[in-house]
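Next up, some structures in structure tokens.
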Structure I
Amino acid sequence: MKLSSGKLYIVATPIGNMEDITLRAVRTLREVHLVAAEDTRITARLFAFHQIHTPLLSFHEYNETQRTAALLEKLEAGESLALVSDAGTPSVSDPGYRLVLAALEKKISVIPVPGVSAAVTALSVSGLPTDTFTFVGFPPRKKGKRLGLLESLKTENRTLIFYESPRRISSFLAEVQDVLGDRFAVLAREMTKLYEEFIRGSISRIREELESRQSVKGECTLLVGGSAQGEEISGEKLEEIIAEELNAGTPVSYISKKISKETGISRKEVYALALKMQEDRQAACI
């Protein structure tokens, strides 16, 4: 049975593990008249795994303008269509935005079929603040624009989420460290796949780990801790924060880890100051 006519379904697909797809998504992909896919070869493998036999049509950044007009004609003619990307949610750092906008302008129903998102998947296990974050996506290819973007994010206090290719991730990390400082970060690689990996620590530590390898494989999601309250922390303010933790009985090692993650100040610097303040307190009690 085909779905009701003239509707566009935006269907999220797995980012690696073929089982990470909702029952509703599988049913929708089976019942629409046509599926527009970023790479039909990749989607064909997903279809074979889930025994989906719906016709596929390529829809990527190089033919998006041409395909959008043709797909709109099908929708206006009463066909139900689904849009998928190679992985995750379509139109989020992937082709699809123009088609969605064009369909809405034609008063065509656009229906989300939610599922996996690489950004949220990585954020959920990062250990970084999740209550508020800034999704940046892929940084610009040109160095000047890329550095300008990073400069604009220097005082952003929310967790930052970037996408980057494995061959550019090392050089991008160097730029992030140079502009934003040696903050706490998490590099997620090959998520949900056999060689899934999360590298946590300072940006310099992540760079050292990658530089020790012959190559880096798999699409990368990089999460970087935001700046502290969007502004530089004075030495006096830092001491106040440490004092509050010491008063609560928090161990120095945990204090250094927590404050470094929240402020971007090096863990070593926070640890040294917290240890000195603790020793001063102990000496005063003798």
Structure II
Amino acid sequence: MKTKLDYYRIFYETARYASFSTAAKHLYISQSAISQCIRQLEQDLGTALFNRSRRGVTLTKEGMLLFQKVESAIQSIEQGETLLARLHHLDSGSLIIAAGDTITSHFLLPYLEQFHALYPGIRIEMANSYSFQMLQLVKEGKAELAFVNLPVKDDELVIEPCLNIHDVFVCGPEYNVKSVYSWKNIADEPLILLEKNSTSRRYLDERFSAKNLPLTPQIEVAAHDLLLRFASIHLGVACVVEEFSKERLEQGTVRKLNVNPPLPPRSIGCAYLRHNPLSLAAQAFLKLIHQTKE
């Protein structure tokens, strides 16, 4: 492009008002500067754009043709500026979050409700899968934030702990229990565990394998709530997240076993791309979580 974009703005305003002086006032520059820019534009394009008279200026046929294109371009730019302003104020846009059912229902739901109340113009989309697949969604740009069970390591991602959780073992209210359980005692129980492709299950297997205690569950399930349901009807001993099981524990439909030593605590974390800036919507969502932690 051989002509400065500013010249087209000046041409556009002059054509709109059919006056050099009115365009000058609107653009806060001198009338002589307007005249000079129009002459330069006409020289660059090799054609007259305005018919000049004492009454003002009118577009030539060539000028009208150019005006139609310039008007469309400037309106598109202004629409883009308006859209960016709305995004900046979180009046529009979208936020895609990847998280499993358990984390969504027991951890994210209050934040999703609060975020929607604060920013109703932001469309929230949810993607659901296993932790490693949700991390892949972030790396592929199909989700901006992924909330997963830790520990997870990936050099492409920033992973921020959001909530400390504790894995505990529970059974039904009438299950015959001991006063204290060693890890070996737990390994000998009829266990109800999550499937092997879950991060939580891998964490549990690694902890017990470190003590030469391989786990051979009697039942494997895909959902945390099923662990509680099966334990409550005395099908065995389930490993659950204590923070996600408070209602059942308080109701007495399951009871916590006294394991010594207890499993080390771990965290739920939020993962996002290390070298990509977060959208304003994602920043606002994380801010809600961080404010609660503080």
* In terms of mean count of other Cβ atoms within 10 Å over residues 28-35, which of structures I, II is highest? -> I
* Taking FRET efficiency 1/(1 + (r/R0)^6) of positions 204 and 244 (r between Cβ atoms, R0 = 30 Å, to 0.05) for each of I, II, which is largest? -> II
* Rg and Dmax of the Cα atoms in Å derived as 31.9, 104 - corresponding label from I, II -> II
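On distance in nm of label points 7 Å out along Cα→Cβ at positions 44 and 220, which of the structures labelled I, II is highest?
That would be structure II.
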* Structure fact -> relative contact order in percent (Cα under 8 Å, 6 or more apart): greatest across I, II for structure II
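Just so you know, all these numbers are worked out from the coordinates, no wet-lab data involved. Model, not experiment: these values are computed from the prediction. Cβ atoms are built from the backbone, for glycine too; each structure is taken alone.
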